[in-house]
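I've put the structures underneath this note.
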Structure 1
Amino acid sequence: MTEKLRGTAEMTAAMAISGTIGWFVVVSGLPVMDVVFWRCVFGAATLLVVCAAMGLLRRDIITPGQAGLAALGGLAIVANWLLLFAAYPHASISIATAVYNTQPFMLVGLGVLVFGERPTVTQLGWLGIAFAGMLAIVQAKPSAAAIGADYLTGILLALGAAFFYAVAAIVAKRLKGVPPHLITLIQVSVGMVMLLPLANLAELPAGAATWGALGTLGIVHTGVVFVLLYGAIQKLPTNLTGALSFIYPVVAVLVDLIAFGHHLQWLQVAGASAILLAAAGMTLGWSPFSRRVPGQACDSAAG
């Protein structure tokens, strides 16, 4: 029981911290490319210390093939961060985060393409609800003065981020048995090397606030969050892990409201709620669309 409570506390903390990431990205005031580069730098330094402390820097821990797969996942993770952070100024943190939670459906689509899996009626039902929510968000304009194309760009960027997250998840499935902290270290190291030629190192970030935001993104949102997240996953059942993951978008909406005063229109609220409901249904395995055998509910209740 103690282990479950500890896992719940770790997962809750990881998701609550993740919900504040948009605030630090905006406060840094830097171009997205530079933000992701410095996140990788600070994240790699933090995870290097963690992996060394855990004794994970040995050659027998991971094969060259697995390291290559982890590096491929790193490319997807970096693309995911770039697109998600770029979506914030266009569609707001709240909307970008809600759209980003279409990840489960991206995984279903990749499962069909990569593994030849057939989606169930229940999955298609949740997909339909999420799609309706997406249409509602697309139809809602933030304000009369806002440029519709920019808003749509933000939505498309968030969808792209969700796609690359799903790609990274597919890659991670191929890396069973490899310590996740080591996988993440490889991924952020790949991101650091990949973005090094593109980052603006001629003019380094200035000011304590900027460095503080960048350090927090790398040390806390990458290093600490991943340690908490993987620790929680090892202690909790999948359904509880999935349920607690929805703390992330809730915190993101609250941060967007409190820090930036972004109020969602009713159509945006309805659309975001539909997406989060559908994502929760997919993650937690709810089956309202499957046919029930008469008397089944009574039998279950009796048990």
Structure 2
Amino acid sequence: MAKKNKKNEQLPDGMSRRQAKLAARAAERAALDREPRPFAGLKMESQLVALQEFIPSATAPITIAGTDRKVTLCTVLPGAAAALVRDESYGGEAFVALQQAVRSNNPGKDLAFALNWVKNAEAGQSLALATADGTQPELSELLDASLTLDITAHQDFNWWLAENDNVSPEVAQHMQAANESILPSFEVEAEVPGAVWWVNPGGKAHIRWVRTEDEGALLNALARIAARDELKLGEETKFAGAFRTHGIVVPVWDLDTERPHTDYAADVEALNKKIEAELENDAQLNADERRQLENIKSRQVTIR
């Protein structure tokens, strides 16, 4: 095998071969590093986490700095694509998905890559994967950090199709299969921080509440409330535990499937008052509260 001709190597300006090699290794390590809180600093952080991790079908209009193109943020696209722009004959609207076939350790940077791609993509183009490569701007340069999302939950994927789209039998079959896989999911419209979502996978329903407070402080607050047997959203509900994702905590409750999602707002708001009061409590946990904290931690799962 012929040896590589080092004289023909293209090195970055001002760098020696050794410096270029070290820089390449540093870039590789950076690509593998996980963002501790990929959507931190954005008021929509909890909503982005919910859209990426457990909402099956939802859309939200979004404004990207530097373009007037109509853009919709969504959960998933056909074929688990990262983004697409419809043909002009179908309106030319762009869609960016938070759930895609392959994801890196840096979902915030991946989202920035996809949003930046949309700015210059032509009608009819699609992006199979959105894996950040360092060319993308910061997410905060593309999105207004002070805004939240106006999310519409769908109980099917019919929004994949434009109004005048002609559906082939193959596409219709794929749509039917996708629609049949959806678990009923609705946002609980309560005046509380974070994102509260109800889902019914069958057997028992659940509420998942994405909160962005410091993990330690939030778990302590939940433990204090649990020690008083008040960590509930109604008498028939049960605190199931919490999972950690994208650097934040998501408490989960088991529910009676007969009680509709529209009936939980008052209970969520009442529990939020207790949580916020305990977040201000900096006293040491007592013995019962420590036991509750250990119980919560023993069942906590990190999913991303």
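Overview of values
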{"quantity": "At a computed 43 (relative contact order in percent (Cα under 8 Å, 6 or more apart)), which of 1, 2", "calculated": "1"}
{"quantity": "Label whose coordinates, when helix-only ellipticity at 222 nm (-39500 (n - 2.57) for each DSSP H run of 4 or more, over all residues; to 500) is calculated, return -9500 (choices 1, 2)", "calculated": "2"}
{"quantity": "Structure with the greatest value (metric mean count of other Cβ atoms within 10 Å over residues 75-82, set 1, 2)", "calculated": "1"}
{"quantity": "P(r) over Cα pairs in 5 Å bins from 0, in percent, for residues 35-138 alone derived as 2, 13, 25, 28, 20, 9, 2, 0, 0 - corresponding label from 1, 2", "calculated": "2"}
{"quantity": "With distance in nm of label points 7 Å out along Cα→Cβ at positions 43 and 235 derived as 2.3, matching label from 1, 2", "calculated": "1"}
{"quantity": "Read-out percent of Cα pairs over 24 Å apart, computed value 55, structure in 1, 2", "calculated": "1"}
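Taken together, the values in this text are just the output of simple stated rules run on the coordinates, not laboratory data. What you see is a predicted model, and the numbers here were worked out from it, not measured in a lab. Cβ atoms are built from the backbone, for glycine too; each structure is taken alone.
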